[in-house]
1. Out of I, II, which has the highest value for distance in nm of label points 7 Å out along Cα→Cβ at positions 94 and 262?
2. One of I, II was used to compute FRET efficiency 1/(1 + (r/R0)^6) of positions 214 and 230 (r between Cβ atoms, R0 = 41 Å, to 0.05), and the result was 0.40. Which label is that?
3. As an exercise: Cα extents along the principal axes in Å, for residues 38-165 alone, calculated from one structure in I, II, equals 56, 44, 22. Which structure is it?
4. For mean count of other Cβ atoms within 10 Å over residues 6-13, which of the structures I, II scores highest?
5. When FRET efficiency 1/(1 + (r/R0)^6) of positions 30 and 118 (r between Cβ atoms, R0 = 41 Å, to 0.05) is computed for each of I, II, which one produces 0.95?
6. If you work out relative contact order in percent (Cα under 8 Å, 6 or more apart) for I, II, which one comes out largest?
7. Given a value of 8.0 for mean count of other Cβ atoms within 10 Å over residues 22-29, calculated from one of I, II, which structure does it belong to?
Structure I
Amino acid sequence: MSHDVIVIGGSYAGMAAALQLLRARRKVLVIDAGKRRNRFAEESHGFLGQDGVDPGEIARKAREQLSAYPTLTWVEGTAEQAEGEKDAFVVTMADATRHDGRRLLFATGVSDALPELEGLGERWGKSVFHCPYCHGYELGQGRIGCIATGPMSLHQAQLLPEWGEVTFFLNGSFVPDETQHADLAARGVTIEAAPIARLEGKADVRLTDGRLLPFAGHFTASRVSPSSPIAERLGCALEETPFGTQIQTDAMKETTISGAFACGDAARIPHSVSLAVGDGAWAGAQLHRSLVF
């Protein structure tokens, strides 16, 4: 069976794009590996109409709504390879199954490269976050840690006082100059130069000098990259951003390969559920236009 569009990635951006296409009565195949980026978070915030809802429930309800459209095909599994050209793409699955499509949409999301700190990984999405607009309010204006990963962390430390009392942990990753140091001080940010040994409890920080500092939560800037190499294997160009690597697209969300599009966290910055949904909706509309004109 040939599809008008094969969507690789069935999370928020991919489903938002698929919805536009299904409503245009196009045949859409969604291939989903079932690994949402925010699967570790208990609540999603900042998404109008869904504030405070379990992100898994948002995804479940969205898929349920898509399933009402008869031109949808949903496959659970991993897409390993994409080849071909506009109007004649082929996607090969991990089990060697092949699917044909006129257009491709990469909505694979991203993987986060986190600071190598003991105790951080298991707290990611629970008490350590990347987006204050998504999680800052719930910290109740308590003590917030900002764990540096490089120069971009300065911006994060400057912004976070909107949500609480901030300590900026340099952790050997960044040294502010005199001007930056003065700016942080003016914002009430405490600078901590002692390295972090590990995170303990809910969000406590154990420093290498033995001190234990309690916090309501932490923010850190992970480095991201597309969670699947499939777009790059097709030949789509990647580009560097202040947050990491993403798939390069034009204003219409088309990649450097004609007929192949990309959206969501894998193809835009910054990242949030609401921004991913908006980006996906736009990509879906542009995919439909590419099929019509």
Structure II
Amino acid sequence: MTFDLDSDFRPFPALEQIPFTKFRFPAGEAHLRITSHIASDKVIITHRASSFEALGEILLAVDALRRLGVKHLELVLPYFPAARQDRVMIFGEPLTVKVYTDIINAQGFEKVTLFDPHSDVTPALLDSCQVISNTPFIKEVISDLPSDTYLISPDGGALKKIYKLAQDLKDYDVVECSKSRNVQTGEISKFTVYQDDLQARPCLIVDDICDGGGTFLGLAKALKAKNAGPLYLAVSHGIFSKGLEQLCEVFEKIYTTNSFTDHPLSPQLIQVPLEDKVVV
């Protein structure tokens, strides 16, 4: 059985779903109630969590299920909300990913499944963690693109994953890039493409997260300066906090999944559902 805390996200549609209600008390506290008996001692909790409140919903679900006698619990978190805060860069900051993972580990899940986490830090901190790679998602993407497309690594942090991806896909060349960032402000000042001439070939930037999109707009400009052909963007977790207008001016197509939310249909934005393609 599954306990799908986001009613629009059901990664295991073939499994029976536990019925429940979510509501708030007048003072604002979140609450939930399971509305039927549970006929299984194993439940998979799923959630597209992006905040501490969503993490709190998971904790409430765990307690409610335990009180109903469920002994075996698993968790599916396609997007891990604190994954980018995986190191302390500035004095006085918390190691947020450690805070989240400590809370999740305390629940005693038998398995925690993540889709394409930001780095190796989160899986290393989580007990019984299973990682679903971005390979099935990118296979879906490249089937829609020319066969001579370059795979573009936007920075050093993406190199390990993109070379593993290229090995899985076979016959795709990788172009390495880098960026310089001000640690204090987060501002990116320079992009470098480590190839002199891209020969007007199509270029697919592959990364895990697109938030505001500034990294990809700056990198697109640097790629065009090196004679890039049509540009495409594939991100596992599409947040798009500043909208898609500027990105759509630069990229022929933008590919993402529904790991973070469901996006409106758009001719340039293609959303690959995790229910069918990745989470198994």
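1. Details: I: 2.1; II: 3.2.
For this comparison of distance in nm of label points 7 Å out along Cα→Cβ at positions 94 and 262, the top structure is II.
2. For FRET efficiency 1/(1 + (r/R0)^6) of positions 214 and 230 (r between Cβ atoms, R0 = 41 Å, to 0.05), the value 0.40 is produced by structure I.
3. Values: I: 54, 33, 26; II: 56, 44, 22.
Considering all the candidates, the number was obtained from II.
4. Values: I: 29.5; II: 15.4.
Max of mean count of other Cβ atoms within 10 Å over residues 6-13: I.
5. Values: I: 0.60; II: 0.95.
Only structure II yields this read-out.
6. Values: I: 23; II: 14.
Across I, II, relative contact order in percent (Cα under 8 Å, 6 or more apart) peaks for I.
7. Numbers: I: 19.2; II: 8.0.
Going label by label, the one that fits is II.
All of the numbers you see were taken from the coordinates with simple rules; none came from a lab. Treat the numbers as computed from the prediction; the structure is a model and nothing was measured. Cβ atoms are built from the backbone, for glycine too; each structure is taken alone.
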